[in-house]
Structure P
Amino acid sequence: MDLETLKYAIALGIIYPNNPRRVRIMLEAAETPEKAWEKADDSWKWDALRRAQKELEFTQKHGINVYYYQDADYPTRLKECPDLPVVLFGKGNIRFNEGKFVSIVGTRSASENGKELTRQLVLDLAKRIKDITIISGLAYGIDVAAHRAALEAGIPTIIIPAHGLDRIYPTVHRQVAVEALARGGLLTEYPSETEPEKLNFVARNRIIAGLADAVVVAESKLKGGSLITACDASDYNRNVYAFPGRPKDVNSLGCNNLIRTSRALLINSAEDLITDMGWTAEPVQTEIEDLFVDMDKPEKDILQLLRAAEDGLSVNQLVEQSELPYAQVAASLMVLEMSSLVKMLPGNMYRALK
């Protein structure tokens, strides 16, 4: 679609934010996006048109792709959804219509066990399934654990933010977003200058659901955005899976309830998901395997512990969790730090970099 016509489609999204069904009905009732915009009953539609023009200039300046829902390069999976975004803004190297897509979601206050389950799921999928892409929303907890695991495995990951591409939220995850651009990238329905408001997070969950072949809820409380994503996925006829947890574990109540009410299938591993999806598994050489070839076991153990800890661990915590002598942990940390795999933080804390 030419930029002049695309401008009117963007303007309609600005006039009716978080109301994609209405925008789509207007577009399909009119011959062109311009005629649909002309029929918009809104006192500030001219302001919206000026903002749309500004947005197109922003996308061209920053190398952002704009996808219109009737274009051939628009994600085919989203075309199946009745409330699909009419316009999407994407940055990076995203191949929407190649390979298999898995969305992984969960609570922001994830446990170390939940983050490690997520990491292991992604690494195992990367080793068994060719051309696998991981999707999530960059939030604290399970979301960012899924993105980091994909980067660790050297496979594409797509971030779906609840705001425009002029910012990253939360800002602490900016480096993850930057690294994701190489193989995957960021995709949003929101133009620049859109704040990460609560309603936007709810709306963006449908994109996380609709873009995937399967949705996995790794860890969830009884209420939360990940359950909304699971419901959206079910509405779109996507397969939904959940890891079970202990009955009194507050972070597992949502997953257990999804399983109990037959809204999600129980999985314990990547193998369960692969089998249920009917995917053909085959050995895939991943970057993580190459990384560990020349690494001794103590370094491997310590690096895995640090990767599972989003906020890092102290030397004493590493001694306790690895059950290695203090001297061995200190020596291994030095090796890892010299290899640019971990970074020392204030307070004698360490965090994994890769």
Structure Q
Amino acid sequence: MGLLMDESNTKRHPVITEDMQVIFSQRENWRQFSGKHVVIAGSTGFLAAYLVEFFAWLSEQWPEAPVYIHALARHHHKLEKRFPHLLGQPWFMPVIQDVCDPVPQLIQADFIVHAASSGSPKYYLRDPVGTAKANVLGTLNMLELARRTGARLLFMSSGAVYGHGESANPIGENDFGALDPLDISACYGEGKRMGETLCADYLRQYGVHSVIARISHTYGPGVSLEDGRSFADFVADAIAGRDIVLNSDGSGSRPFCYVSDATAAFLMLLLRGEAGQPYNVGLDQETTILELAQLIARLSPVAGLQVKHPPANPDRQALFRSGGHFDLAKMERLGWRPNILPEAGFKRTLRYFTQP
């Protein structure tokens, strides 16, 4: 039985609508998706959902030749919650299954996106076996679908493949650091590495056209406020009117990329990425955690929020890199650069959560 929803819940949020318009206005031949079948595994996830929204946007612009969206998700209620405005559209085709299960033979595919893996340590450390399976068995299933249909596949990988090492220079696609396969986070990092290996092997052995997006820290409308990462916690605090309390001295830094910028990169990679190649997708400017907390406190709809943090602790051991950002030269050669800096991006994110 479907969820009961009022009219306001069955429309695309205005902030997401604005983001779709910005992506659509870019100098790219989006008509290449017209009339095509796109399979998106992990469709209710944060990043994948923006791709669903954009393909739906194209379908609304070109009803005579829509993009047919096969939205894979494990639970129908998540599809109902995330895409109430798309349910019932003839080109929106839910496929309720785990990506680790064999894909139905009836699915057509011209493009495939494999995004069925949590990017939040809070969740992937809770289910390390499921995380590894999604990135290995799930990738195998999507590659087999691509092999059968001749589709182009985009594998959503991660900067986690670069390991835990520190570097004073921007991280390029040929740079790698150490990653202990027995480490608590290896289910994610090693899982992504194996997924990338499978993409390369399916190209060599079967000619499957797969492209790899190595994704940095991404935020924006639709991210779960229970995600567990610092930026989501800060946004949740700002909305609730709570002072932001850091659990570190805030000196670590991250390159925070707004979701519509990342989405544009993914779409370009589907259309023009070179088979078997990885591409860094992220922002190449870093913000410290303390600076981010201060920014979000200032942007909060509740005035006067304070940022509190403990003093520096040189003995504190971090699970991940304390800093570092990508070299984006490879994506720049495709004509892509991120345009939305954290102040504008988090302002949009807060507007998404506080305005109907």
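Derivation of every value follows stated rules applied to the coordinates shown; laboratory data play no part. These numbers were taken from a predicted model, which means no experiment stands behind them. Cβ atoms are built from the backbone, for glycine too; each structure is taken alone.
Out of P, Q, which has the highest value for relative contact order in percent (Cα under 8 Å, 6 or more apart)? Could you put the intermediate results ahead of the total?
Values: P: 14; Q: 17.
Sorting by relative contact order in percent (Cα under 8 Å, 6 or more apart) in descending order puts Q first.
Any idea which of P, Q comes out highest on volume of the Cα convex hull per residue in Å³, for residues 141-252 alone?
Biggest value here belongs to Q.
Quick check on the output: 39, 22, 18 is semi-axes √(5λ) of the Cα gyration tensor in Å, derived from one of P, Q. Which one produced it?
P
Can you spot which of P, Q the value -11500 was calculated from, given it is helix-only ellipticity at 222 nm (-39500 (n - 2.57) for each DSSP H run of 4 or more, over all residues; to 500)? Numbers along the way, then the final one.
Numbers: P: -13500; Q: -11500.
This figure was derived from Q.
For which of P, Q does FRET efficiency 1/(1 + (r/R0)^6) of positions 181 and 197 (r between Cβ atoms, R0 = 30 Å, to 0.05), calculated from the coordinates, equal 1.00?
Q
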